[in-house]
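K.L.:
Next come the structures, one after another.
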Structure I
Amino acid sequence: MNSNNDEGVLRELALLDTSHVSDALDKLEIPGQIAGLLPLQRSDRLVGRAFTVRYVPITGTSGTVGDYVDDLPPGTVVVIDNAGRLDTTVWGDLLTATAHQRGLGGTVIDGVCRDSDRAVELGYPVYARSRWMRTGKDRVRVDSYDVPITLGTTCVEPADYLVGDADGVVCIPAGRVTEVIDLAVGIREAEEAIRAAVDGGASLREARDNYGYHQLQTKKG
C-alpha cells in the first residue's frame, strides 16, 4: 500500500467508532477486539499502524527494556505484549514524553503502564489493563520487535491497523482493512438512519426492521 493510500485509510478509520469496526469484524469473523484494554481517559482516540514489541521475564541475566521509540516514524502505534502482567510496568514517563515529542499515534499494552498523569497531561493515548508504579527494569526485557504478538487472545501483526476510543481498542489485519472499512461505514450509516427515524417518530422496532439492524453484524454466509 503506498503512502497516499495509507493516509486515506487512516483518515477513514479516524471517522469510525470502535463499535462500528467491531461489528464489521464480527461479520467477517475476524477476532480483532482486544479484551480488557481501556484508555487512561475517555477522551482518548487512537488510530495508526502497529509496531509490535514482545517482553519476557528476565531469567538470570539483565536485558534492555527498550529504546526502540527513538526509531519509529510519526503516527506509529506501539503495541506491547507483556503477557497481561499486572505486577510490572513496561511503559512510563520517559517513553510517553519521547513518543509524544516524536508524534507517535499512541501505545497499546497487554499489561500495565505507570506515570499515567504525564500521558494525560500531554494528551498521549495509552491503552492498558491498568496502571501501577512498579518498574519493569530487572524484571522483564525486550525479547523481539516487529513480530506477531498476542494480546489476550487477539493476534496483532506488524503494520496491522489499530483503532481505539473510550470503549477500548480493536485490531484490523492490514490485508483486510478495506473490506472492514466498507462494512463499518455501512453499519454507521444504518445506525444513523435508525436514529433519525426514531427522532422522527418511528418506533425502534420499526426503524430497526426497515434498516436491517439485526443483520448488520451477522456473519456473512
Structure II
Amino acid sequence: MTTSVRSSLGERLVDHVSAKAASLQARYRNNDSTAVAELAILRRGVSQRVGEDAALAGSVLGGLYENPAALPDEVQPAERAAYAALTLFAVHQQSHRGASMHRPGYSLGRSARLLGRHSGAQDAVRRRFTALATATTWDETMHHARGLVQQLRAFGIPLDYGRFARDLLDLQSQDRADRVRLVWGRHFYRVRHAEDDAESDGGTVAETDDTTNDA
C-alpha cells in the first residue's frame, strides 16, 4: 500500500471512528435507549476478534470503506483498528452519562499522564503504559489497552478515539509503528497542556476542545 493511499485510509479511519463515538456518547448522555443498547453490544465485542459477531462487525465497520466488496476476505488492518477502538470506547463511556470519554486532543500519552496524576499511582500507570507501548503482538496490545482504558474510565479521563484508531492502524505497519511509540512517549513524558496543569488532582477531567497534535 502506497503512503498516499495509507494516509487517505488513515484520515478516513479517524473520521469514521470519531463520528461514531461522538454520536454514541451524545445520544447516551441524552438517555437514548438505542445508544445504551448499542454501547452494550460493543462492550460485548471487546474480547472478540473482528468477524466473530457478523452483526457487530457490520455495525462498527459500515461506512469505513467506499467499496467493501473489493476487499480481500482477510481482516484488514483498518478494520481491526476501528473495531478495537470502538469496542474500547464503549467500555470507557459506560456509566459516564455526564461526560464525554471520546475527546479530540487527548492522545494516549496525554491521557496516561493525566491518569498517573489523578490516580496517585504514577509508577503503576507508567508500567502499564510502557507495557502497551512495547507490546509485540496484537493480542498483547489489546490486553494492555483494555487495562489502561478501564483505569481511564475509573478516573473519568478521556481519550481521542479517532486518533487512537489511527495509532492502532499504524502500529500494524512496520515502518510506522516506531513513530506511534515515539509520539506516545513524547506526550507521556514531555508535552504539557496548560489546562492539564490547572486541573485539580481528583474528579473527572474538565471538558475542553483542545486539538493539539504532534507532527
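K.L.:
For structures I, II, calculate relative contact order in percent (Cα under 8 Å, 6 or more apart) and state which one comes out highest. It would help to have the intermediate numbers written out before the result.
P.N.:
Values: I: 31; II: 27.
With respect to relative contact order in percent (Cα under 8 Å, 6 or more apart), the highest-scoring structure among I, II is I.
K.L.:
When mean count of other Cβ atoms within 10 Å over residues 49-56 is calculated for each of the structures I, II, which structure yields the highest value?
P.N.:
Details: I: 21.5; II: 13.9.
For this comparison of mean count of other Cβ atoms within 10 Å over residues 49-56, the top structure is I.
K.L.:
Name the one structure among I, II that Rg/Rh (Cα atoms, Kirkwood Rh) of 0.94 was derived from.
P.N.:
On the way: I: 1.03; II: 0.94.
Attributed to the structure labelled II.
K.L.:
Here is a further query. State the single structure among I, II that was used to calculate helix-only ellipticity at 222 nm (-39500 (n - 2.57) for each DSSP H run of 4 or more, over all residues; to 500), giving -9500. Can you show the working numbers first?
P.N.:
Working: I: -9500; II: -20000.
Derived from I, not from the others.
K.L.:
Compute Cα Rg over 2.2 N^0.38 Å, for residues 65-104 alone for each of I, II and report the one that scores greatest. If you can, show how the numbers build up before the last one.
P.N.:
On the way: I: 1.20; II: 1.59.
The structure with the largest value is II.
K.L.:
Here is a further query. Compute distance in nm of label points 7 Å out along Cα→Cβ at positions 9 and 97 for each of I, II and report the one that scores greatest.
P.N.:
Numbers: I: 3.5; II: 4.1.
Of structures I, II, the maximum of distance in nm of label points 7 Å out along Cα→Cβ at positions 9 and 97 occurs in II.
Read-outs throughout are calculated quantities, based only on the coordinates presented, and are distinct from any laboratory measurement. Source: prediction; values computed, not measured. Cβ atoms are built from the backbone, for glycine too; each structure is taken alone.
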